[in-house]
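Below: a set of structures, written as structure tokens.
What follows is calculated from the coordinates using simple rules that are stated; it is not laboratory data. Since the structure is predicted, the reported quantities are computational estimates derived from the model, not experimental observations. Cβ atoms are built from the backbone, for glycine too; each structure is taken alone.
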Structure I
Amino acid sequence: MQEAKALFQKLKIRSLLDLALLTPSSYSSSILSTELKEGEVQTFEAVVGEVKTSNGKLYVVFDLPNLSRELSSIFFRVTPYHYNLFIVGSHHYIQGRVSSFRGELQMSQPKSLKRVGEIIPKYSTPIKEGLVKELIEYYITEENLYAEGLDSREVSVLMKLHYPKNREDIEEIDEDALKFIEAFNHIKKLKGKRYDFPAMESLNGNIERFISNLPFSLTHEQKYVIDEVKRDLNQKEKATKRLIIGDVGSGKTMIILASAMIAYPQKSILMAPTSLLAMQIYEEAKKFLPKTMKIALVKQSKSQGDYTTADFIIGTHAILYKDDMPQVPLIMVDEQHRFGTKQRASLEQMMANSDKKPHFLQFSATPIPRTQAMMESELIDVSLITSTPFDKDITTEVIGKEDFGRLLADIETEIAQNHQVLIVYPLVEESTNIPYQSIDEGRGFWEKRYQNVFVTHGKDKNKEEVLIEFREKGDILLATTVVEVGISLPRLTIIVIVGAERLGLATLHQLRGRVGRLGLKSWCYLFTNDKDNGRLHAFTKTMSGFAIAKLDLRFRKSGDILDGTVQSGLQFKWLSLADDEHIVKVAKERVKNL
């Protein structure tokens with residue numbers, strides 16, 4: 001079909017199975033009915049027994065030979081066509097909705113069909129239905145479906161949906177087969193998008209002394225991921241692309257530092273989304289990496305160290321604008337979803353050498369369901385860190401206005417112990433659209449009642465300085481979700497999230513991760529006008545970001561990895577990323593063996 005390419009673009013179809021999974025939105029049936037059913041559209045063989053007109057309406061009594069009974073019909077919109085068609089003794093196949101009038105079953109405005117015995121699919125798409133049917137008839141054949149790698153069960157399910165022969169074909173749908181086809185199709189497409197390039201260098205620096213000199217032990221998962229990274233970076237024939245996803249407080253910084261050590265004595269770069277985060281990692285690097293390793297910090301404002309000669313360069317996106325940035329064989333991006341796809345690609349391009357590319361590690365603290373990670377590993381290698389170096393002791397509770405007095409008592413108890421409190425407001429200024437106080441409305445209460453109250457938000461140009469000052473000498477911090485990813489506050493033991501029901505569970509989990517960073521007993525209060533909110537109560541029952549990612553999928557729609565929004569999850573009609581891990585496993589194995 002010559003115009004197929006343009007039609008596929010309009011339908012956002014990238015594979016034959018995309019088209020096959022464009023299943024009908026409904027069906028119309030012309031199969032003869034064996035009994036009259038009120039409220040249903042039915043088809044009967046009929047002979048006109050009686051015709052009369054009254055007040056512009058046409059009344060027809062049909063004999064139904066297969067049912068040995070009569071059926072009355074009324075036509076409200078009558079044309080000469082109807083008078084010529086429905087004459088006494090004429091034979092028809094009539095179709096219409098059966099209804100009851102004064103205790104009698106009748107059919108209003110029935111159509112006379114030329115063909116019967118068919119079930120006709122209806123497609124709801126941005127293009128004309130006739131064009132969709134042409135595409136389906138041309139491409140969706142048993143031969144083509146088998147060629148895609150489907151088995152007889154899966155081919156049969158799709159053929160029945162697009163070319164049903166009876167009602168059972170569309171009423172008894174094999175949903176597991178459709179889930180598999182969706183997973184299989186998606187994994188195949190991801191695999192097709194992956195391009196591997198040779199690496200600029202094979203990196204195999206010694207990290208044993210670095211690990212043995214740490215004043216703490218790494219977790220089993222940290223060690224496992226470091227081994228994965230080591231195997232990746234040792235390769236020269238393929239530049240690695242790995243995404244390392246660690247739950248809040250899982251110790252991703254140690255993976256970053258270990259990776260820099262594997263690269264050493266070659267150079268490496270880490271790009272972080274904020275100056276605060278870059279500064280924290282720089283401080284950790286200075287603390288734990290060997291003194292022989294030269295480390296530099298690059299920011300838009302004041303930088304530290306000479307990045308042109310440094311072994312490990314840590315910085316913000318300011319790195320992208322340095323013309324004399326050295327070419328390095330390992331680049332890393334922390335909190336990768338906070339950078340645009342173009343920013344990440346431009347860093348890689350800056351370092352690329354001809355057809356060779358640097359090894360590329362990306363880090364994220366936004367957990368995703370294991371099922372999604374299994375899928376995405378076709379496009380980019382994925383490592384998950386699900387455990388933390390120590391157990392956090394955080395109590396999460398849903399509270400309302402009636403609990404405010406108890407909240408104040410808890411806040412005062414924690415401040416008396418030299419601990420800190422964070423109150424996250426939904427907005428900075430008053431709004432009639434949101435039934436909660438803003439920072440501007442609430443700050444007077446806190447500043448009058450307590451000492452050492454600090455305030456910052458996303459539009460605050462000095463937010464980094466405020467956060468650093470609060471860390472050293474603050475008691476209470478009033479902020480917006482600007483603190484979701486930011487400075488480490490080891491003395492923070494209470495977080496209050498105002499209007500918690502307005503935030504996604506992943507954001508709530510990131511915010512909760514601000515407290516109890518060093519194992520101190522801590523509390524997360526979800527302040528809401530909707531205390532019976534099931535989503536919030538489900539959140540209070542787990543501390544696992546990966547379990548929360550599953551919950552999040554059940555409570556909200558998700559995005560599309562193929563369009564670049566890896567962190568948002570995926571949207572499927574049949575497959576559930578929360579529940580169908582076993583199906584994805586089988587689909588991955590099938591793709592591998594193609």
Structure II
Amino acid sequence: MTKKQKKMVKRLIVSAVLLAAGMILEGKWNVVWVLFLLSYLAAGYDIPLKALRNIRKGQVFDENFLMTVATFGAVAVGELEEAVAVMLFYQVGELFNSYAVGKSRESIAALMDINPEYANLLRDGREEQVDPYEVEVGDVILVKPGEKVPLDGVVLKGNSSLDTKALTGEAMPVDIQQGETIVSGSINLTGVLEVEVTRLFDDSTVAKILELVENASSRKAKAENFITRFARVYTPIVVILAVILAVVPPLFLGGFSVWLYRACSFLVVSCPCALVISVPLSFFGGLGAASRQGVLLKGSNYLEAVANLDTLVFDKTGTLTTGKFQVSQVIPAEHGEESLAAEKLLEVAAYAECHSNHPIALSVREAYGREMDPSRVRETRELAGKGICASVMVDGAWTEVYLGNRRLMEELGIENMQEPSAMGTTLFAARGQNYLGCLVISDTIREDTRKAVADLKRQGISRMVMLTGDREEIGRAVAEEIGLDESYGGLLPADKVTKVEELLRTKQEGTSLGFVGDGINDAPVLSRADVGIAMGGIGSDAAVEAADMVIMTDEPSKIIDAIAIARKTVGIVKQNIVFAIGVKVLVLILTAMGYATMWAAVFADVGVSVLAILNAMRALRYKRQ
């Protein structure tokens with residue numbers, strides 16, 4: 001609790017004691033009104049002052065104005081006790097709101113407390129503590145146990161475990177060792193790490209996350225904009241109605257004080273606090289709950305869009321798959337003088353790819369899994385668009401090994417190559433003009449992809465589509481394996497945009513289409529979709545920049561959490577709008593007819609506000625079922 005809130009609590013306690021004393025002594029002490037006046041001043045002396053300041057600024061019809069007019073009106077008709085009660089309970093409601101918003105902000109601030117205060121820069125063999133902004137790309141920093149990682153980089157020396165909970169929402173520490181990349185914002189738990197910086201602080205992971213969180217509140221949902229516009233129109237109307245209620249009926253029915261009392265009660269009821277406070281608080285809570293799960297949304301407007309998701313479109317490589325290739329099949333030639341065992345074929349292919357850094361070459365060497373002797377490779381030639389030719393020592397003799405696609409084999413005059421059963425990129429191998437066999441290189445499907453797709457269908461996502469630049473048959477095989485509805489292959493970035501626009505035209509009205517991608521080529525289509533969803537951990541900067549929602553863990557299953565949180569948040573907002581407006585309209589009618597007193601008006605204002613705020617705070621709490 002802040003100092004300001006503690007001071008308000010003391011004021012309200014004093015006010016409540018004086019009000020209780022006044023009610024006890026009423027009728028027994030002639031100047032009991034002094035106690036009521038002191039109670040009023042203790043609780044709300046600042047409300048009329050705020051109303052005056054706002055009127056000077058041109059902001060007339062706000063809650064301070066309504067409370068001031070209502071309580072002064074109650075005093076004018078001799079209901080001092082009720083005027084004090086209205087102000088006291090109004091301030092209790094405001095205190096509760098301030099506390100609730102503070103707790104919500106603390107929750108998100110604690111979650112996002114990842115901004116490093118310093119970096120340990122190694123310069124000329126000495127350690128120097130500097131501002132992270134002063135560190136340049138290529139500098140070496142030291143990260144000690146218990147410290148936040150200040151900048152993105154590559155580990156040069158040491159190994160440790162990292163707490164990445166603030167970034168990804170995952171409680172399990174991540175092991176890191178020499179040669180691996182490390183991202184800012186995580187906390188070093190055990191060993192000392194020497195890290196070579198690869199990004200300036202402004203471009204680092206932590207800076208981008210903080211920027212997303214700071215900017216999220218500026219993008220309001222439709223419900224928030226509706227409530228803001230509603231309050232601007234609604235408040236002047238109810239003030240005018242209250243004036244009419246106080247002036248017109250007495251002209252025909254008499255009893256001016258009775259109608260003035262009803263008009264004051266009418267003003268108390270009409271205060272739109274419950275809506276103005278609870279709706280933004282609900283969306284704020286929803287954004288916080290999503291952040292805890294490692295999902296960053298760039299505004300509350302996207303919470304509404306995610307809640308209405310009905311169609312999801314996925315990129316393949318790096319999104320549904322890991323983007324890491326592995327050898328899934330080794331098929332030696334079935335006959336002929338050059339037939340080899342599978343292990344020998346893999347060895348020949350690995351040496352042919354010995355000096356290449358292409359992902360496919362790396363996967364072949366990884367599948368071979370043995371220490372290699374570079375002296376066994378004498379010469380390597382790149383055959384553009386076809387493969388490579390390498391001079392490799394095989395069985396004690398130098399020989400030319402060709403490794404590449406079907407077109408290369410056909411140019412060598414080789415026919416009748418095997419057709420592999422596994423889907424993927426096929427590397428054919430030949431020694432001279434003699435066919436050796438082939439290897440199939442496949443992208444691996446992410447661990448949680450299949451379950452995520454099944455759970456998304458249970459969440460009510462009616463259409464799931466995959467768009468890929470890979471061959472049509474490979475895309476179709478992956479889509480069938482993980483349970484997607486449709487697949488389209490061989491697409492360039494512009495083709496993906498065209499396809500998404502076509503899907504947008506055919507989707508049901510009132511629903512949203514989301515696109516999930518990770519690469520720089522996905523940026524245009526991420527921008528075009530109703531909700532662009534980027535894989536933030538491995539995703540390119542362009543993809544994260546273009547997206548509306550960022551998944552920090554690179555897990556497709558996090559989309560399920562985002563949808564559940566968004567639907568819960570939007571549901572809470574609708575509940576609060578219906579409840580608050582319904583109760584207020586009912587009590588306004590009863591007040592105008594004389595069936596409701598100012599005590600009922602207090603409940604319709606403060607009571608409804610408190611209940612709406614309590615309901616809004618549920619948006620912060622989320623646990624996957």
> -16000 is what came out when helix-only ellipticity at 222 nm (-39500 (n - 2.57) for each DSSP H run of 4 or more, over all residues; to 500) was calculated for one structure; which of I, II is it?
Replying inline: II
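Once mean count of other Cβ atoms within 10 Å over residues 121-128 is calculated for all of I, II, which comes out largest? Kindly include the intermediate steps, with their values, before the conclusion.
Details: I: 13.6; II: 11.0.
Of structures I, II, the maximum of mean count of other Cβ atoms within 10 Å over residues 121-128 occurs in I.
Could you tell me which structure in I, II was used to calculate volume of the Cα convex hull per residue in Å³ as 197?
Computing volume of the Cα convex hull per residue in Å³ on every structure in I, II gives 197 only for II.
So if we calculate mean count of other Cβ atoms within 10 Å over residues 145-152 for every structure here (I, II), which label has the highest result? Intermediate results must be reported in sequence, preceding the final value.
Working: I: 15.6; II: 21.2.
Largest one: structure II.
State the single structure among I, II that was used to calculate P(r) over Cα pairs in 5 Å bins from 0, in percent, for residues 177-464 alone, giving 1, 5, 10, 13, 15, 14, 12, 10, 9, 7, 4, 2, 0, 0. Spell out each step's value before the answer.
Values: I: 1, 5, 10, 13, 15, 14, 12, 10, 9, 7, 4, 2, 0, 0; II: 1, 4, 8, 9, 9, 8, 8, 7, 7, 7, 6, 5, 4, 3, 3, 2, 2, 2, 2, 2, 1, 1, 0, 0.
The read-out comes from structure I.
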>> If you rank structures I, II by FRET efficiency 1/(1 + (r/R0)^6) of positions 17 and 241 (r between Cβ atoms, R0 = 35 Å, to 0.05), which sits at the top with the largest value?
In response: I
